[in-house]
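In what follows, structures are represented as structure tokens.
Please treat every number below as a calculation from the coordinates, not as lab data. A quick note: this is a predicted structure, and the numbers were derived from the prediction, not measured. Cβ atoms are built from the backbone, for glycine too; each structure is taken alone.
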Structure 1
Amino acid sequence: MPDAEVAMRPPDLLRPRGSNQVGMRQFNERVVLQALRVHTSLPKAELARLTGLSAQTIGLITARLEEDQLIVKQGRVRGRIGQPSVPLALNPDGAFAIGIKVGRRGAEWLLIDFAAQVRERHAVSYDFPDAQALLPAIAEHIHRLRDGLGPLAVRNVGVGLAAPFLLGGWHRTLGLSKAQSDEWNQMDLLAEVRARTDVPVSFARDTVAACVAELVGGRGHDLKSFLYIFVDTFVGGGLVIDSHLHTGAHGNAGALASLPMQSVRSGGALPPQVMAEASLWELEQRLQAGGLDTTAAYDDRALQPPHAAVTQAWLGSASLALAHAIVSSTAVLDLADVVMDGSMSRSLLQALLEQTRAALAQCNWEGLWPPQLHGGRLGAQACALGGAMLPLHANFAPDHDVFLKAA
């Protein structure tokens with residue numbers, strides 16, 4: 001098995017010409033690829049205008065990218081004057097990446113193409129992950145997805161792994177033994193996965209990866225700065241400022257689950273955290289107490305009889321907790337927009353958005369400017385999708401700090 005340094009190299013097929021930094025595609029080529037990713041398709045003249053590069057430079061770059069099979073020509077478009085233009089677009093088969101989400105309730109594997117479209121998906125559910133079973137399964141799915149590409153397998157640029165920093169955290173809340181908790185909290189998950197594959201692997205916190213996906217493929221097209229909230233088994237989030245992901249000193253910015261719900265009182269018990277109310281785990285517990293199927297928390301049954309009454313009660317408390325988190329974050333960050341998504345059904349997300357907006361309207365905003373609350377566009381697959389975008393970004397985007405530094 002190759003060592004970590006060798007394993008982090010991109011495939012030879014995509015290694016750039018004339019670069020003294022291994023794995024780095026020439027900057028101007030990356031700028032052109034990013035413009036095509038944002039705008040879907042553009043003729044050369046428009047590429048030159050948007051990038052500030054000369055027409056001659058654009059011609060040379062696009063010829064090289066077409067030779068590398070990273071871009072393709074589309075059908076001619078006849079304008080009102082002059083010669084018809086030929087739009088250029090990313091070649092979906094130009095590169096591939098694998099995204100993995102390891103969560104407290106399930107794992108997911110996605111294969112995406114160069115246009116960030118999902119080609120294949122596998123998922124497994126569990127009460128809590130068993131490391132001895134899950135780690136081999138992670139490697140098996142990586143190799144199955146890569147090898148399934150056939151001759152295009154050489155264009156797989158890597159794997160992005162998305163998981164909670166402390167998968168075994170809050171073990172008393174989850175009803176886990178200390179041994180179960182310690183197994184995950186003491187594990188270097190990234191190192192364990194790298195040791196099982198020769199495919200380059202990078203890591204991001206799960207909700208940060210979801211934020212990446214929203215930034216690239218969702219509301220990030222319209223919003224430059226926003227707080228991102230993702231309601232999963234536990235709630236979490238991320239932070240985007242000026243179209244850049246900000247991860248903080250420890251990579252933990254946007255960890256809304258840990259935000260206290262009230263001030264600490266001298267000699268008293270620790271105040272509850274936001275995750276105690278605004279998490280699908282809490283909805284699961286309420287459903288279980290009512291003798292109902294807990295998996296309904298993640299699908300359309302949540303708002304249907306006999307689950308609806310329990311879900312409505314959860315919505316009331318979850319929306320108040322989320323409103324508290326949004327007001328607190330606004331006081332520190334002064335952001336104009338908040339994006340909320342989650343691994344629940346779209347109908348439940350819409351209900352949560354509506355009730356959170358109502359709760360925000362009742363908050364004390366004196367001295368603050370209330371932000372707009374938007375629904376996310378990617379849903380449950382956001383974490384795995386964001387994970388898959390990490391290696392694509394590392395190999396082809398112009399700004400290394402837009403998402404994350406290499407692990």
Structure 2
Amino acid sequence: MKKLIILTLLLFSIPVWAQEAITTLPFEIVNGHIYIKVVVDNGRPLNLAFDTGARANLLHEQVAEELGFNIDGVQQVNDASGIVKIKSSYNHSMKVGSLDFRGETFLLMNLDHLGDEDHPMDGVIGGSILDEFITEINFDDSEIRFYERSGFKAPEGFTEEKMTLEPFRVPIINCKLMLNNGTAKEGFYLVDTGAALAIRFNVPLVKKQKLTESLLPNYAYTSRALNSESTDYIGRLPAFEIMGHKFQSFQVRMATDAGGVSGRSSVDGIVGLEILKRFNLIFDYRQEIIYMQPNSLYNTFFLENFSGLKVKKQNGRLHVEAVADNSPALDQGMKTGDEILSVDGQKNLSRMAFLEYVQPMRKDVKLEVLREGKIIFVSLKPRKII
């Protein structure tokens with residue numbers, strides 16, 4: 001049986017709270033994921049993504065080998081695109097701030113595709129902690145705070161929203177999508193801080209509402225979840241309402257893979273971090289309540305790809321994994337496999353720094369590119385693709 005030991009209490013005064021946090025963890029957002037430091041089996045601090053969509057603890061198989069994990073079994077996991085079999089290891093310790101967890105099970109897999117060399121993803125946690133504590137994700141302060149359930153009262157400045165945890169034991173809330181033809185459809189959506197996107201619509205909704213035909217133009221985007229690969233279409237949604245707040249004209253993904261969660265009709269899709277980060281959030285799993293408060297990120301621009309390049313950092317270079325149709329990159333003949341050596345003379349840019357730099361306000365971005373052993377120069381003119 002899993003045992004939880006509270007080692008110490010961090011006492012500090014926050015006037016608006018009915019009680020104080022048991023422990024507080026700083027976090028940073030990198031490549032669309034929330035990262036915290038966690039110690040497993042008394043090893044080094046690991047970079048773990050905090051994911052409300054993760055029921056199980058995940059660990060990179062290379063980190064598991066470093067820590068001397070045994071392989072104790074195989075489990076089936078339902079990811080966004082299908083059921084995958086993953087190796088598992090039992091009876092480990094995990095220290096999260098001042099909280100010690102015992103008897104933890106970890107699923108082991110290669111997570112290279114979810115991180116990059118600038119910020120590797122060592123693992124993922126979520127449900128094992130959210131089940132135990134009331135959990136606040138405060139984006140204003142870049143902190144995650146854990147509270148005891150006993151005596152907890154709604155904080156000032158937050159509004160209360162009902163959620164359900166069934167059938168996935170992941171938060172599900174009611175939202176509304178709005179289309180140009182006047183269609184407004186309410187539906188249930190998973191609240192997934194581990195999804196580096198705004199909205200991803202499930203296949204049944206995409207087909208029923210003919211979204212790939214109505215959200216035009218759009219382009220194909222291939223990505224990986226856990227151990228599976230799928231292709232979505234990216235289009236621009238007129239409006240979406242979540243927890244009483246409406247967001248307009250931003251990019252969304254439309255799933256085509258009917259396997260896994262994306263094939264379920266019981267939920268219409270996933271709300272990811274690109275929307276969720278605009279609210280300070282508090283999760284109470286026992287009462288099935290989310291408390292929310294708009295924060296300083298509320299009116300920030302939605303991240304958007306203005307080059308058409310999908311890149312990944314490897315060996316200090318940005319490797320081109322895909323080139324979108326109808327994009328500046330395709331116009332200039334960029335190809336899959338190209339390696340970007342510099343961007344306007346800047347070397348060693350991270351993937352996110354590249355995405356944020358290549359904006360329409362820059363009329364011309366010069367890329368130094370290595371292709372088949374030869375260096376060429378490409379001039380991109382960033383613009384909206386859709």
- Message: For distance in nm of label points 7 Å out along Cα→Cβ at positions 35 and 307, which structure out of 1, 2 has the highest calculated value?
- Response: 1
- Here helix-only ellipticity at 222 nm (-39500 (n - 2.57) for each DSSP H run of 4 or more, over all residues; to 500) has been calculated and equals -1500, so which of 1, 2 was it run on? 2
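Quick check for you: by volume of the Cα convex hull per residue in Å³, for residues 275-346 alone, which of 1, 2 is greatest?
2
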- Query: Can you tell which of 1, 2 yields 13.9 when mean count of other Cβ atoms within 10 Å over residues 155-162 is derived from it?
  - Reply: 2
- Task: Can you spot which of 1, 2 the value 60, 52, 41 was calculated from, given it is Cα extents along the principal axes in Å?
- Result: 2
